[in-house]
Structure 1
Amino acid sequence: MMRHLDGFAPLAAEYDGFILDLWGVIHDGIHAFPRAVDCLGRLRAAGKRTLLLSNVPRPNAAVRTMMRGMGIADDLYTGILTSGEAVRRALSDPPDLWWAELGRNVFHLGPARDLPVLEGLDYTRVPSPETAHFVLNTGPDDHLDPTDLGAFEPVLQACAARALPMICANPDLEVIRGGKRVLCAGSLALRYRELGGDVRALGKPDPAIYQPALTVLDLPPARVLAVGDSLRTDIAGAAAVDLASCWVLGGLHGAELAGADGRPDRALVDQAAAAAGLAPVACLPRFAW
């Protein structure tokens, strides 16, 4: 049965390593959560290992830099792995024929801040789908409304008309950014599949993303706890590789799980997990000690 906890300390004592989601757990895309940063420090002081596993469509180095700007120092965690890093590695060293046969002209659907995924690689970025061999989808760009999926219908239709394979560098459907719910690359990829598009997504909940994470932690899986705010990616992803998980309720699902007092409603939380067919070992309002 899922334990409803107020803080992370009991779980910290029960596991040796932690796979931690970033967005919604450690920060909101703009600001770090002070109590989460404190929790990282306490885990470090206790000799625990922490791997930050994020569906952000940027390489590890770019996310490290972003987190430093939020006040999250490199020495607060053991390692980091992003979906953007996984895409970059697959483009550099294709794992199978699908990747090897993509071609060299790439149309980037997403904001300029995600371009480090392609930096230094032997691909040519083209300005439109008409001259592209494939599309790299990192999410809504900065020129259209990131809350309106319909705003991206024309560009998705143009890609579909060319039958371009799509790489989805962030399987998340949406995220809370600075208190506002916005679409992610996963929503665009879902619509592209509906249009008949061929999509490959790297990141949670794909089981393949967890093996390099566990390699960094270098611990038996039974001693590792995954922590995240999304049932669909964090909790389902952990379940797919038989990892125990802890559900942080104040992130993506916060509004739908809140009771009249604004705190998570236990009955709603239990119902949501059961409806998803998932069984995290515990849940807590936020990632705080």
Structure 2
Amino acid sequence: MTSAAPPSPPTETSTITEHECQQVRRANETGRTPVVFVHGLWLLPSSWDRWADVFEQAGYTALTPGWPDDPETVDEANAHPQAFARKTVGQVADHFEEIVGVLDSKPVVIGHSFGGLLAQILAGRGLASVSVAIDPAPFRGVLPLPLSALKSAFPVLGNPANRSRAVPLTYEQFRFGFANAVSEEEARELYETFAVPAAGAPLFQAATANLNPWTEAKVNSRNPERGPLLIISGEQDNTVPWAIANASYKKQKRNDGVTEIVEIAGRGHALTIDGGWREVADTALAFAQRFA
């Protein structure tokens, strides 16, 4: 990907915000390899701030775009939860594709949870130089459905009306789905610092992906332009257990490119934001440095 046009201010048809335009301009001006971070449900782009610093210090230019209409802060997000409603996997993937499309070079793409699914979608579209999917949500063809994953998704999937809503997690739900592998004190701190409502639609899309040939929750895992891919799994993750991550790896391994999987011992779904985040960031960075 070369000679992309300089990003213009957002238009009525563009989903790119002015802040995201500024990040793209900076990435293009530095000439360094860009790395695009993609957050998942119940988090905001700010959940990547520490990661962005690590990658910047390693010589990359970090971009932390949001999903369309993401509020800027956790307080704003909790005050206006419906900003998240009705966001679909395809809509968010297209938003990130638009951002990547105005970068001068293919970025490293790193995503967590549904961001991990989105990272794989972008890679499958040939838009990433390297991809890292951390505890990634499942896509069509990934069949395991462990009980803990069902319990984690139940706050959304338990009510069909949630498909068009934004759904917050209670502390107890966050504790089980995200913060089961940390202390009670840290779990409460993570909940207060990071947790926001999330769109219900993507969970319904992932849950029905194997029943819907036209689902947006699908990945072109055979594209020869996919690039190297690393999947990182937290050993104690209730939301995306090893069975799901490993099934994603097996589907991706059909690609001729490098495909690897790593399990991080003793870690849950909050592994990108909890006290051990640096180990995970360093694992992703080392993989990126091998290829980008």
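Since every read-out is calculated from the coordinates, none of them should be taken as a lab result. For clarity, every value in this text was computed on a predicted model and none was experimentally measured. Cβ atoms are built from the backbone, for glycine too; each structure is taken alone.
Taking percent of Cα pairs over 28 Å apart as the measure, the highest value among 1, 2 is held by 1.
Given that helix-only ellipticity at 222 nm (-39500 (n - 2.57) for each DSSP H run of 4 or more, over all residues; to 500), derived from a single structure, equals -11500, which label among 1, 2 identifies that structure? Working through the options, I get structure 2. Looking across 1, 2, the calculation of Cα Rg over 2.2 N^0.38 Å, for residues 86-133 alone that yields 1.12 traces back to 1.
Comparing mean count of other Cβ atoms within 10 Å over residues 166-173 across structures 1, 2, the highest value is found for 1. Suppose you compute distance in nm of label points 7 Å out along Cα→Cβ at positions 126 and 182 for every structure in 1, 2: which one lands on 4.1? This figure was derived from 2. Figure out for me which of the structures 1, 2 the number 5.0 belongs to, where distance in nm of label points 7 Å out along Cα→Cβ at positions 214 and 278 was derived from the coordinates. Structure 2 accounts for this read-out.
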